[in-house]
Structures are given as structure tokens and as C-alpha cells.
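Scrolling down, you'll hit the structures one after another.
Every read-out reported here was derived from the displayed coordinates using simple, explicitly stated rules and does not represent laboratory data. As the structure is a computational prediction, the values presented were derived from the model and not from experiment. Cβ atoms are built from the backbone, for glycine too; each structure is taken alone.
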Structure P
Amino acid sequence: MKACVFGGNLSVLVNGCPTGEINIQRGLKQGDPLALFLFLLVAEGFGGAMRTAVEINLFKGFSIHRDGPSISHLQYADDTLCIGEVSVDNLWTLKAILRGFELASGLKVNFWKSCLMGVNESDDFMEVACSFLNCIKGRIPFKYLGLPVGANPRRESTWSPLIVSLRKKLNSWGHKHLSLGGRLVLINSVLNSLPIFFLSYMKTPAQVIKKVTRIQREFLWGGVNGGRKLSWIKWRVVCQEKKNGGLGVRDIKLVNLSLLMKWRWRLLQREDVGLWKDVLAAKYGNHILMKAVWPSGTIPHNASLWWKDICRLEDCVESKNWVEELVVRSLGDGACTGFWYDKWMGGDLLCTKFPRLFSLSLQKQATVRELVEVDGDRKTWNFLWRRSLFIWEEESVNQLLALLENANFSNLADNWRWVGDPDGVFSVKSAYETLMKDMVIGPSLLPFEAKIFSKIWESPTPSKVIVFSWQLLYDRVPTKANLILRGILPIENGSNCVWCDNIRESALHLFLHCKVAIDVWNAIFKWLGVVIVLPPNLFYLYDCLSDAAVNKKSQKAFRLIWHS
């Protein structure tokens with residue numbers, strides 16, 4: 001380790017040229033790949049001291065439940081959050097540990113950058129405690145790792161830093177002349193990535209979603225520095241995938257739900273262990289680790305707003321049972337799968353499919369393993385009913401037994417499967433794509449039109465040209481007809497074509513059916529050596545040019561000409 005820390009060399013770039021190497025004699029420098037590991041090694045020393053203090057009862061951490069874990073500190077790199085009961089003993093122990101850490105590591109704690117916060121404590125005690133630790137008095141909510149801890153996620157003020165950062169980023173681009181294609185690239189690469197950290201933890205209020213969407217929409221259509229421009233196409237269409245006729249801009253609300261769904265999925269994974277799962281299980285019960293969907297009655301009225309939002313993801317979209325449909329049981333030995341309440345046979349829950357039998361059952365909470373005896377390929381089901389069954393009820397039992405013949409058992413433990421992915425593993429991408437399928441966007445595209453929308457993005461044409469072609473296919477370009485329709489151009493000025501002055505100037509006429517456009521296309525066809533009768537619309541023209549090509553190379557060139 002000493003060789004790693006003191007054995008490095010560095011050189012300085014002067015006008016782009018490196019100077020001679022300098023031997024490092026005073027440890028790692030900022031930016032060295034090993035510097036991060038050194039932070040972790042040193043921070044682990046402090047964490048070990050805190051754990052030892054808790055074990056010998058010198059420091060009392062905070063516990064949500066008597067059977068839950070005791071939390072004394074949280075660490076991430078060089079950011080540390082100490083948590084404990086309010087007592088003088090805790091203050092003495094904490095100060096002693098911090099002083100010992102300084103002497104052992106050589107890293108001095110900057111108390112003036114540290115703060116002490118109390119929950120439901122008197123101001124007098126807090127003043128004495130802050131004076132004792134030589135630190136400032138903090139307030140809740142406070143920021144830790146970039147997130148506001150203790151803030152109400154349903155207030156717009158909590159999301160103000162996000163809105164400010166988005167507007168600040170836009171102001172830096174406001175003076176630049178960006179095409180529509182360039183603005184689209186910036187939205188997809190930058191504006192959509194800025195709020196990801198917030199969206200992955202807190203449910204976004206509707207008003208904040210509207211503000212963020214408005215910022216993106218105005219920037220896309222050219223409005224900067226508070227200006228507004230005409231939105232030619234509905235934002236829901238813009239958010240569709242490119243293969244479905246959109247621009248691929250991610251919908252903020254659906255991204256938020258997809259990211260929050262990851263917490264629900266991680267709760268169900270036994271191999272995904274962590275302190276956060278232990279804390280949630282201690283506060284809300286172990287059933288949250290075994291059920292994909294929780295009835296509303298199981299959510300405590302005093303639960304945190306964050307937990308209520310996580311539990312009610314189903315209510316945020318029109319398809320209210322989307323979580324139940326996408327998270328299903330993959331049967332192993334049946335020990336952890338509820339016979340009636342878990343979706344393990346495909347389709348509906350058995351309690352829903354056989355409501356009469358469920359009402360008569362004395363084993364409503366039983367697992368699959370408790371109801372079956374497996375002997376090789378033979379399965380015997382043991383049901384208990386609260387009374388003798390009628391003949392028609394016995395027929396329902398026979399239907400149930402016929403369905404259960406398809407059950408396959410193994411020696412493996414039961415697990416959960418994500419229907420939205422072929423491998424059965426959850427991903428934010430698959431969750432977003434599934435939610436997008438249920439998004440209503442108005443008139444649906446014909447399969448032929450959807451194919452053309454997908455093909456236009458495969459061209460090597462610059463993005464600004466492709467985006468204009470996309471607008472053109474929707475007839476959402478600033479022709480006279482569209483400008484008059486939106487009240488921008490006075491109808492008294494006339495709507496006839498600027499070239500022929502005979503027919504109403506629409507996108508289809510201007511680019512395909514006008515005499516000037518016809519002459520241009522005929523000249524192009526003659527130059528290419530193809531014979532094409534002008535089709536009724538631009539979709540068919542794109543398809544005709546593609547079919548006229550003799551090979552893939554010429555097909556790519558013909559499609560490029562269509563864009564031009």
C-alpha cells in the first residue's frame with residue numbers, strides 16, 4: 001500500500017506538451033484513481049469506531065422498532081451522517097470518536113462546515129450541544145448527497161433546485177442558434193438526465209411535472225429566455241418512441257414511476273440485502289418483502305409520504321393494476337407463494353378466478369406448499385372447506401384441479417418474475433416502455449405509416465433535416481394553411497401557394513403536388529434513371545423511392561434524396 005501511495009509520478013501539460021515527470025512524495029493527488037479507495041479505507045476506520053461504541057453502549061443509535069436495526073451512522077465516500085438519541089453521553093462519545101479519528105488518520109474535521117440538527121428538541125439544548133461540538137445549528141430539511149432529507153416531496157418548493165438547474169442550463173444555450181434537431185439532441189442527452197436523481201427517489205407532484213414539461217416543450221420549439229413559440233405537435237406525440245411516430249423524448253411522469261418501481265422490485269429480491277430494507281420491514285412489517293401488491297388497508301395512516309407514494313404507484317396511471325400484471329410469481333418449491341393471493345398460475349389471481357371457492361376456504365392465507373403433496377409427477381391437493389360443497393361447487397373444484405395440473409414444482413426457492421422483460425428481470429427501461437404502450441396519443445398511425453416513421457431515422461441525414469421530415473409527414477410545418485388555421489397569418493392575406501398561386505398552400509401541395517414540386521421530382525427521377533408516378537402522399541413517395549433502388553447502397557442514397 002505504501003508503494004501505491006508514494007510510488008507514483010506525474011507530469012504537467014504546458015501548452016499541450018507534457019513536462020518531465022515529478023516523483024510524488026506526499027500521498028495521492030486529487031483525481032488519482034486510487035484516491036477514491038483511500039477515502040473508503042479511512043472512512044471505514046471511523047465507521048468501525050462508531051460500531052464499537054454502539055456495541056459497548058457508549059453511543060446509542062436510533063431504532064424505529066424494538067426489533068429493528070439500530071442506526072448510528074450513514075456513510076458515502078467522505079460524507080458522513082451520525083444519528084443517535086439526544087443525550088449528553090452521546091455528545092461526549094461523538095466528540096471523542098471524532099478527535100480520535102483526527103489523531104489516527106491525520107484528517108481534521110471541519111466543524112464549521114458540519115451542523116447539528118435536533119428533532120423535537122428545545123432550542124436551549126441545541127445551543128449548548130452546538131457550542132460543545134463547535135459546529136453550527138442546522139435545520140430540517142437538510143441536503144444530504146444532493147437530496148433534501150426531511151422535506152415534503154409534495155411541495156413545489158422541494159423541487160425548486162431542480163427547476164432552477166434546468167432553467168440555468170437553458171440560459172447557457174439561449175444565445176446559441178440551435179436547430180430543432182440540435183435542441184432535440186440536447187433535450188434527450190442533458191435535460192432528461194438532470195432530474196434523474198430526484199425522480200429516482202421522490203414522486204413528482206403534478207405541478208412540477210407540468211413545469212418541467214413546459215420548460216422542455218418551449219425549448220424544443222425554440223422558446224428561450226422566457227419566450228414562447230408555437231408548439232406544432234402535441235407533447236404526448238413527441239414523447240412517443242421514434243418507431244411509433246414520436247421524437248423519443250422521455251415523459252417525465254412515466255420516467256418517475258419507472259424509477260420508483262425499482263424500489264418495489266428490490267424489496268422482493270432476497271439477494272438484494274441492505275439496511276434500508278431492514279428499516280422498512282421493521283416499520284411496516286415483513287409482508288412488504290413477500291408481496292408485490294399491497295391492499296390499501298395495509299398502509300398505515302402514519303406512514304411517511306415517501307412510503308405512501310411507493311405503495312400507490314398503481315393509482316398514478318389509467319391502468320391501475322399494471323404492477324400486479326407485470327410482477328408475477330415464478331414457482332419453485334411453493335413455500336413462499338400464497339395459493340390464493342399470489343399470481344402464480346398466470347392470468348388472474350385464484351381468489352378472483354374462483355371467488356366462490358375462496359369464500360368457502362379455511363386456508364385463505366395458506367401457501368402453495370402447505371396445500372400440496374408432491375410424489376414424483378403426482379400432485380395431491382388438500383383443501384379444507386367450511387361446509388360440504390354443492391354439486392356445482394364441486395364442478396368448480398374440478399376446474400381448479402384441472403388448472404393446477406399445469407403447476408410445475410422444483411427444489412429451488414420461489415422468486416419473482418418481471419413480465420416486461422424476456423429474462424424476467426426488472427429494468428427501468430422495460431417498465432417505461434410498458435407504461436408508454438398504454439399512453440393515449442390520439443389518432444393512431446397505420447402500420448405502413450409507422451414503418452415509414454421508423455425508417456426515416458435510419459438515414460445518415462443530419463438530425464435537423466430528419467426532424468423537419470418528421471414534421472412534414474405530420475403536416476405540421478409553417479405553410480400558409482397551417483398559419484391561418486392557428487391565427488398567426490390573417491386570412492385576408494390569402495392562402496394560395498407561393499409558387500403557383502392557384503391552390504391552397506398545404507404541406508402536401510407545396511412539397512409534392514405543386515407544379516414546381518412536380519418538375520423538381522421529375523428531374524430527380526430522370527437523374528436517378530427511375531420511372532415513378534407521383535403517389536398521393538409523401539409516405540408512399542418514400543416507399544416508392546426505397547423500392548426503386550437496386551441494392552442497399554442505392555436505397556440509402558434514394559432515401560437521402562427524399563430527405564433533401
Structure Q
Amino acid sequence: FKIRGAKPVSDNIVIIAIDDQSFKELGQWPFPRSYYGKMIENLNRAGAKVIGLDVEFTEPSIPKEDNLLAQASAKAGNIIFVGKVARTKTKAAITTSIVKPIEPLLNNASWGDINTIQDEDNFVRQYNLYQKIGEQRYYSLGIKILEFLEQKRLNHPVDIEDKGKFLKVGNYFINKYKENTAFINYYGPANTFEHYSLETVLDDSNFVTHTEQEFSTSINSFYSYLKNGSFKNKIVLVGATIDELHDLFPTPFYGIGKEKKLVSGIEIHANFLEMVQKDEFITNINTFYFLIGLLVFTILINLIYKFLPPTWNAVLGLLIIFTYGYLNYHLFVKNNLLVPVFEVPTVVVISYVSNLIYQYWQGKKERKFIRNAFSHYVSSEIVDEILKNPKKLKFGGEERTITLLFSDIRDFTSFSEENKSKKVVAVLKEYLSAMVKIIIENKGTVDKFVGDEIMALFGTPYYYEEHSYQACKTAILMMNKLRELQKDWQKRGITPLQIGIGISTGKVIVGNLGSEQIFDYTAIGDTVNIGARLEALNKKYETKNHILISETTYNLVKDRIETKFVDSVILKGKTKPVEVYEVIGLKLPQH
């Protein structure tokens with residue numbers, strides 16, 4: 001309602017307000033009943049079609065006052081008084097009583113129930129059509145007014161029939177929300193309908209207000225209404241609009257504007273009557289079909305989420321929520337169709353979060369499986385060496401001079417976030433398979449995967465002299481293979497991966513350094529740290545092949561590998577600078 005905003009109302013329903021001005025001009029509450037009798041006379045003089053009087057006259061007052069009101073009501077013949085079906089709950093049972101106007105007032109008049117239904121949050125969204133005691137129905141003020149209008153139009157009594165989904169009053173068909181209620185299509189906040197103060201309706205030449213008495217003047221406001229036809233052929237509703245009389249309620253428009261204004265009970269009746277006369281009932285979408293649709297939507301959105309990366313899932317989810325919100329708004333404003341607001345967005349959010357968690361754990365599980373699987377890959381020569389000397393599997397290590405190769409994927413975190421986990425795993429598997437194959441074919445041992453990084457050893461477990469050359473050659477072949485993969489990825493619409501490689505040669509402790517229960521053949525030492533640092537330096541130096549080697553490695557391969565001096569760098573944890581070289585390629589043999 002707040003988003004839709006107020007809607008224009010017809011001018012055939014007006015409200016006579018028992019307001020602050022009335023209290024000021026008319027004196028002590030309750031007002032004498034003769035005042036209401038005079039009000040009835042003036043309104044009928046002004047041509048009112050029907051008068052709904054939302055003031056309870058259920059107990060006798062001064063006989064003269066009661067008689068004046070009863071006479072005016074009987075003469076007018078168009079008055080609907082109010083009463084209540086009162087229910088009292090005790091430990092033993094619920095007792096019901098009918099609290100209706102005193103008998104003299106019901107001569108040529110009727111009455112309607114004014115019980116108000118408030119939801120759990122105390123807002124009034126439903127209109128009580130009738131109260132039922134046994135087989136007897138006691139209809140609300142609004143229904144009794146509609147009954148009177150139809151009887152007057154048709155010039156004969158009309159039946160009020162409960163048809164299940166709607167209540168029929170003459171030619172009015174009122175859609176039911178629940179068993180005996182209608183959902184109110186509010187037209188705006190408080191004071192949407194034309195209001196006139198009660199004292200101004202009484203103020204004719206025969207009535208003196210406090211202001212007129214105090215200043216010895218004659219205002220006579222009523223005559224301007226008479227002249228302007230303010231009440232001619234209109235439904236006139238009379239009721240309290242001030243806090244002191246405790247007949248104010250929050251409605252869906254509560255909180256609009258700077259002030260939080262409650263709506264009077266009499267204006268709630270006005271909204272109901274306007275809705276019925278305009279045939280602008282709010283219809284609830286069929287619950288069964290909505291739940292079926294929600295179930296189908298839940299299945300579809302989860303299927304779609306499984307085939308898209310998280311970023312696209314988030315965009316799709318927001319698009320669905322905004323589209324659903326607009327559709328919901330459009331159906332309500334244009335078709336008065338009430339569709340549940342939160343169910344679809346809730347399904348979208350829960351599905352997105354659950355799929356995000358699933359993709360994360362599934363991706364983590366699959367990547368862990370790949371890393372664990374590849375970590376056991378070694379060359380056949382190494383297997384033969386281990387079979388010849390099983391003692392190498394025992395816990396412990398020995399000092400050796402070997403060469404280590406480190407390679408790492410650039411910006412792999414961003415790549416993972418931008419792509420679905422299934423695609424990430426597939427690309428990672430393709431890349432690692434190719435790189436590991438090259439390492440193994442060139443006498444290397446895949447030590448481990450540290451995140452996206454490959455650590456490979458050359459010259460162990462069995463030693464061979466040209467381990468530095470084999471490591472550099474392997475790096476060149478890895479880069480050549482990567483370029484082939486990049487071309488293929490581009491054709492398939494996959495963002496190409498970029499890597500950097502660092503190679504260092506030196507003394508390390510190498511062997512089974514896990515535990516007696518868990519086998520972990522690896523190397524530790526300063527040379528390992530240098531290799532890792534060199535790989536990281538590729539981010540700083542924009543080298544052509546992204547392969548950096550240490551000074552020690554360079555001295556061993558310079559006759560067979562084409563290189564280029566890059567810089568002299570003090571690595572983290574070092575005090576002396578280390579010369580860093582870039583690998584360009586293999587040197588051609590001299591003839």
C-alpha cells in the first residue's frame with residue numbers, strides 16, 4: 001500500500017468527525033443525545049442518503065434526550081445505529097451477548113456490528129462482515145448500510161446471502177478473505193475522505209456554540225454546507241476521530257509522511273464502502289497454485305544455480321528479486337491481486353547461499369582430491385630407485401645438492417570467483433595434468449601442491465649430474481605447453497591462466513620428512529626458500545618467459561641455456577644480494 005500510494009476517492013462518502021473542535025465547542029462528553037437528533041435533522045435537511053452513526057447508545061440516558069434522538073431517527077428513516085456482539089472468555093467457557101441500541105431508537109432504524117479485527121501486529125487489514133451466533137448472523141455497519149442502499153434503490157427488502165467465496169447484498173457481491181471477513185483495499189492514510197466537524201453540522205441559527213456565545217456572534221456554519229450540497233445524496237458516516245475516545249487503529253498506510261497517524265474506526269468503514277461501491281476488491285492468489293508454482297520455481301532456480309558461477313548466480317538472484325517485486329507491485333496496483341511478497345525472494349536467497357556453500361565444499365573436495373592424487377606422481381626411474389632401496393621410505397633425510405622448481409598460477413583466486421567450481425576444477429585438472437607430465441618426462445619429482453603452486457625436485461631420490469639443466473629445460477617446456485593451453489582456452493571462452501616459475505640450486509635436506517605413519521618425500525632448507533622467492537619475483541619483473549633462476553643455477557647451465565641478467569636482489573631473510581637471471585631458451589648446439 002505504501003509503495004502504491006493513495007488512490008482518489010469518490011465524493012459520495014463523507015465523515016462527520018467527533019473531533020477536538022467538537023469537544024471545544026460542544027462541551028462535556030458524552031454529548032447530549034438531542035445533539036445527535038439535531039444532527040440527523042440537519043443532515044436530512046441537506047439531503048443525506050443514509051447516515052451511519054458510530055456512537056453507542058446501548059444504555060438509556062435522560063428520557064427527554066433519548067426521545068428527541070428516537071423521534072429524529074424515526075422521522076428520517078435512514079439511520080443505521082451501532083452495537084456489538086460481545087464475547088467474554090472465562091475458564092469455564094466463552095459467553096456471548098448482544099449489545100444493541102436501546103429499543104426506542106430502533107423504530108424505523110436498524111443497527112450494525114462494529115467489532116474490529118486486528119492482526120497480530122495490531123494493524124487492521126480485514127473488515128468483519130458479520131458475527132455469527134448459532135444460525136443467527138449479526139451484520140456489520142458497512143453491510144447494513146449497503147442493505148439499506150439496495151432496499152432504497154429497489155424499493156423492496158433484499159436478502160443478504162453467504163455464497164461461500166462472497167457475500168451477496170442485493171446486487172453487491174463482496175469477495176471474502178476468510179470465513180466472515182473481507183480484505184480492505186485502503187485508499188489512503190488518515191483523512192483521505194472528506195471530514196466535517198460535528199459542531200459545524202449542528203451550527204445553524206437555532207444552535208449556539210461556545211465561540212458564538214463567548215463573542216456574541218452568529219457563524220452558522222451549517223448553511224454553507226446546505227448551499228454547497230455537501231451532504232446531498234451522500235453516505236454520511238459519523239464517528240470519533242480523536243485519541244481520547246480510543247477508536248483509532250494502525251492500517252497499512254501507517255507511518256507515511258512525517259507523522260504516524262492512526263485511522264479512525266469510522267474511516268475504516270468508509271474505506272470498505274468505497275471498495276464495495278467501486279468493485280475494487282483485493283483478491284488473494286490461489287494458495288494451492290502458488291505453492292505448486294513456488295515448488296517448480298525452487299527446483300528450477302537450484303538447477304540453474306548448479307550450472308552458473310557464483311557471480312552470475314548473484315546477478316540472476318537480484319534480477320529475479322527485482323522482477324518479482326515489480327510484478328508483485330504491478331499485479332496489486334493494476335489488478336488488485338495480492339501475491340505473497342517474501343516467499344520468492346526467500347527461496348532465491350536460501351538457494352543461492354546453499355548452492356554457494358555446496359559449490360565451495362564440493363570444489364574444495366575435488367581440488368583436494370586432485371592435489372592428493374598428483375602428489376603421488378613420480379617418474380618410473382624414481383619408482384625403480386625406491387624399489388632398489390626401500391630404506392629411502394623410512395623417516396629421516398640426508399643432505400644433497402639438488403635443483404628445485406616452483407610454479408604458481410597468477411590471480412587464481414579471481415579466476416575461481418568468476419567461474420563455477422566445476423569449470424575451475426576442470427581447467428585446473430587440465431593444467432596440472434600437462435605440467436606434471438612434462439616434469440615426470442624430464443626426470444623430475446612432483447613433491448607437492450601448495451595451493452595453486454607446484455613444487456618439483458630434480459636430482460633426487462636418485463642423483464644425476466645435469467639436474468639444473470633438466471629443471472630449466474622443464475620450465476621452458478612447461479611455458480611452451482602453457483601457450484598451447486592458452487590458445488585452446490581462448491577458443492572455449494575460458495580466461496587463460498598465467499604462471500610464473502622460479503628455479504634454485506643448492507644444498508637441502510631431502511628424504512621422507514613426514515612421519516613414521518605418513519609418507520612425505522620432500523626437501524627443506526634455504527635453497528627451497530630461494531626457489532619460492534624467485535617464483536614470487538616474477539610479479540615484480542615483467543620478464544618475457546616468466547622464468548627466473550638463481551645465480552647458482554645460472555653458473556651450472558649458462559653453457560646450455562640462454563639467459564639474461566635481471567637484477568641483484570636481497571631476498572627476504574638474506575643479508576647478501578643474490579643475482580637473478582631470466583631463462584630465454586635452450587642454446588643451439590655449436591657446429
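Out of P, Q, choose the structure whose coordinates give mean count of other Cβ atoms within 10 Å over residues 195-202 equal to 18.4 when calculated.
P
Taking -0.50, -0.68, -0.90, -1.03 as the value of log10 I(q)/I(0) by the Debye sum over Cα atoms at q = 0.05, 0.08, 0.10, 0.11 Å⁻¹ derived from one of the structures shown (P, Q), identify that structure.
Q
Given a computed value of 5.8 for distance in nm of label points 7 Å out along Cα→Cβ at positions 19 and 203, which structure among P, Q does it belong to?
P
Among the shown structures P, Q, from which was the value 0.05 of FRET efficiency 1/(1 + (r/R0)^6) of positions 267 and 307 (r between Cβ atoms, R0 = 30 Å, to 0.05) calculated?
It traces back to Q.
If semi-axes √(5λ) of the Cα gyration tensor in Å, for residues 435-498 alone is computed to be 26, 13, 8, which of P, Q is the source?
The structure behind it is Q.
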